[in-house]
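Take a look at the structures below.
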Structure I
Amino acid sequence: MSRTIVLCIDRDNDIGEKLGVSGPIIGIRENINIAKELALKDPEDTDVNAIFGAVKIARETNSEVVTLTGDKDVGIKSDKKIAKQLERIIQRFNPESVILVTDGVEDEQIIPIVQSRIKIESVKTIVVRQSIELERAYFRVVHFIREIEKDPELSRLVFGVPGVAIIILSIGVIFNIFSLAFGIMLAMTGFYFLIKGFGYEEEFFQKLSGFYSSFSIENITFFSYALSFILLLLGLVAGYQGIIDRSPSDITESLASFLKGSIDFFLISIFIIAIGHLIDNYLKRRYLSIRKNLILMAFIFFVYVVMVQGIIPLWLPGESINAVSVSFGILGSFLIFLFVIYFTNYMFMDELKKREEIIKKYLKKVVYTSSGTRVGNVSKVLLDGTEFLGVKVGTKKFEKEDILIDGEDKIIIRE
C-alpha cells in the first residue's frame, strides 16, 4: 500500500453532530459506511460527496483513507481538534504525504495546519451542482461581513450609514418629501464623515451610548428628559404662534419671532436636563461631571441673555434696544460664566489635580505589544472623571485591562 494517505476534512463536524461519531475515521469500509449513514440522515450534506470522493481517490491510488472531524464552532476550537487527530494519524501510519480532499473553500482553510505537519501532495475539492468560483465568492463575502461585524467602526460605516440613509429616503418617499429627506441624508452623512475625519467618531458614539443608557427609570435624568421633552414641544408651539402673530416678511424676522416665543421654554428645558445630570452625577460621586454641568448651565444662560437682550430685538423691526441695559446684562451673565469656571476649579481642585496627574503619567508614553512591536505614542488618555479607563494611540484604543506592564516610559499591551 502507498505511503500516501487520502485525508478528508469535515471542519464543522457535521458527522459528529448528525451521527454522533468522532474522528479520525480510518479505512475505506468505515468511511463508506459513515458516508451512507450521513446520506440517509441528510442527503444534501456536501460531506457525503467529499467522503465518497476521498474513497474513490484512495482506491485509485491504493492508499489508506482517513476522515478528520472538527467542531461546530468553526475556528480555533475546530482546528485544534483536527490538528490533534492529524498528529495521531501521522504517528500511527508514518506517511510521506497526504492527498487532501475537502467539500469547499471553508475546509480548505485548514491547509496551513496540515502543511505544517506533513507534505501535501495534492488538494481535491469535491463540489456538486454548483460553481467553484461562485462558492469561493460566497465565502469571501461571508468572511468580509464577519470581519466587518467584529470592527465597530467599519460596521458603522458599511452598515450603519447606508442603513440610516435608506430609512430617511424611505420616509421621504412615503410622505412625498423626497427632496427634504435627501437633503437630511446628505447632511447626516456629511456630519458622520466630518467627525470620523477629525477622529471624534468613537467619542461621539460613546456619548450617544451614554445618552441612551440614561433613559432608565432608575436615573433622575429619565424624568428630566421626559419633562424637558414636554417643554420643548411647548416651545415649538409657542415659537410657531410667535411667527403667526407677527407675520414676518423675511427669514431673519421669522427666526427672531420664533425664538422670542420659544427661547424661555428651551432654556428651562436645557436647565432641567442639566439638573437631572447634576443629581445623578452627585449620587454616583462623579464630581468632575458636576463641574462640567455647572459650566454648561452658566454658558447656556450667557447665550440666552445675548439672544434675548441683543440679537432677537436687533432682528425684529420696531423693537427698542437699551444699550446700557444690554451691555450690563451681557457683561453680568459673562461674569457669572467666568465665576462658575473659577469657583468650580477651586471647589473640585483635588479631582482636577488627580486627573492632570493621570494624564501627565500616560501621555506620550511609547506603547509596545507583548511581542515587542512598537504601536506608537499615547495621544490621548481615556478617563471617566478621575478613573483611568485606557489610552489611545492614534485611532487605536487600548483599555486598561489590555495593559500588561505599565513602565516609567513605556506601556506593554496584550496583542
Structure II
Amino acid sequence: MAQPRTLSSFLALRRGATDADRAAQSDGRDTSRPKGPLLWAHCAEPDRLGALSDLVDRLRAEGDRLNMVLTLPPDLAGELPVIDGLSVLHAPVDHARAVRGFLDHWKPDVLLWLGGPLRSVLLGEARKMAMVRILAALDEDAPLLEGRLWLPGLARSALDSFDAALVTDAASGARLRRAGMSEGRITVAGPFEPGSAVLPYIERDHRELVALLGPRPAWHAANVPTAELPAVIRAHQIASRRSHRLLLILSTPDPDAAEPLIAAEGLSCANRIAGADPDAGTEVLLTDTAEPGLWYRLAALSYLGGTFTGAPCSDPFEAAALGSGLLHGIRTANHEAHFDRLTAAGGSRNISHPDDLGNAVETLLAPDKTAAMAHAAWEVTSAGAETSNQVVALIRSALDRAEER
C-alpha cells in the first residue's frame, strides 16, 4: 500500500533530523520470535498496563497459547515491567531504520495500540505489513501525535493506519472524525479499564451467616488500620442511634488492638478469628482481612479503611462489583482514578472528616439509598468489561485468521 504523501514527507524530515545509525536502538532481536500468530501490544501510556494485564489474562483463559510482545515508549524511565510469558521492550525510536528492524524481526499479526500519542513512522511502517491494527483507549485529552513536528494531514495519515478504533466516549470519537478517521471504523466502547476482580468466598460460610443475621442491617469497615479504629467504632455508635440492631463487620489487620477498644466502649463483640459467631446481641463482628469477598456480599454499605489516614486501601471496584455501597475518606491516592469514577457516578460517597462517618452510615443505610449506590457502582465497574470484551473479540478473530494463513 502506498504511503500518504504527508507521511512520506514526514519520514523524510525525520531521516534528516538525526543520523539513522544514532537513532537505532535495541528492538528485541536478541529474543527469538515464537512460532505462530503474534500479538504486538504498544502501551503508549504506562498507566494502561493494569488494563492490558487483565486483557492478557482474558486471552490466555481461552486455552490457546498467546504469543505476544509488549512495547512501551522508548523514553520511558526506569526498569521495564516483568510480565509473565511476555517479551517486554522499549519501542524502537521513531526512525525508519529502527522501526523496520523491529517489524522485520517480530512480524506481528495483530497490533493493539493503547492510548496516545500516536507515532507516525512506526505506524506508517506497520501499515505496509499484513496485520490487523486496533486503536483503543485514546481519550479526548490525550496527545494525538508524538513530537512537535507538524504537517497538514499527518494525524489523518496516522489514524488511517488503523482498521478499528475503540474510544472512551462520544467526544473522543468526534475528535478522531475531525482528524480525518472514517466514522465506520470508530466505536464508542466506554473506558478501557482492568476488569474488577470478583473476590472469592466460601458459600457455606455465607449461607450460615445469612441465617444467623436474618434481616439485621449490617455495614462493613474494610481493612481498617489501627489509627482509624477509634473513629470507626465511634461511627458505629452514632449510626446505631436509630438502628439499634445494626451490626458492624469490622475487618482489620490488627484485631488484637481492636478488641480492647470495642470492649472499652461497652459494645458486644464476636471475634470470628477466635471462632465466635454473631448472635442477636452482637454489635460488632470482628475479623481479619482474609475474607473480603464474604463481607462485601453481606454488607449493604462498606467504608474502605485507610482513606482517612492515607494508609494503603482496598480497590473500591472490588466492593462495587459485589453490590456494596461505598464510603471513603479523601486520601485515596493508590486507587484515585477508581474512586473518582465511582464518586462521579453516585456509586460512592466522599467523607471529608472521620467525625462525619457515623451520620453518613446512618443516612445511607436506608434501603433505597444503598440500592441506588450499589447499582451506580456496578454500572461503573461493568463498563470497562464491555470494552475489554470487544477488544478480546477483535484480537481473537484476527489471530484465528492469521493461524489459517
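Every number in this text was worked out from the coordinates using simple rules, so none of it is lab data. Just so you know, these numbers come straight off a predicted model, no measurement behind them. Cβ atoms are built from the backbone, for glycine too; each structure is taken alone.
Out of I, II, which one gives 2.0 for distance in nm of label points 7 Å out along Cα→Cβ at positions 39 and 119 as computed from the coordinates? It was calculated from structure II.
For relative contact order in percent (Cα under 8 Å, 6 or more apart), the calculated result is 14, so let me know which of I, II that is.
So the calculation was done on II.
Sorting I, II by Kirkwood radius over Cα pairs in Å from high to low puts I first, with the largest value.
Suppose you compute Rg and Dmax of the Cα atoms in Å, for residues 103-278 alone for every structure in I, II: which one lands on 27.7, 74? That value comes from structure II.
When FRET efficiency 1/(1 + (r/R0)^6) of positions 71 and 167 (r between Cβ atoms, R0 = 25 Å, to 0.05) is computed for each of I, II, which one produces 0.70? Clearly, the read-out refers to II. Tell me which structure, out of I, II, gives -20000 once helix-only ellipticity at 222 nm (-39500 (n - 2.57) for each DSSP H run of 4 or more, over all residues; to 500) is calculated. Comparing all candidates, it corresponds to I.
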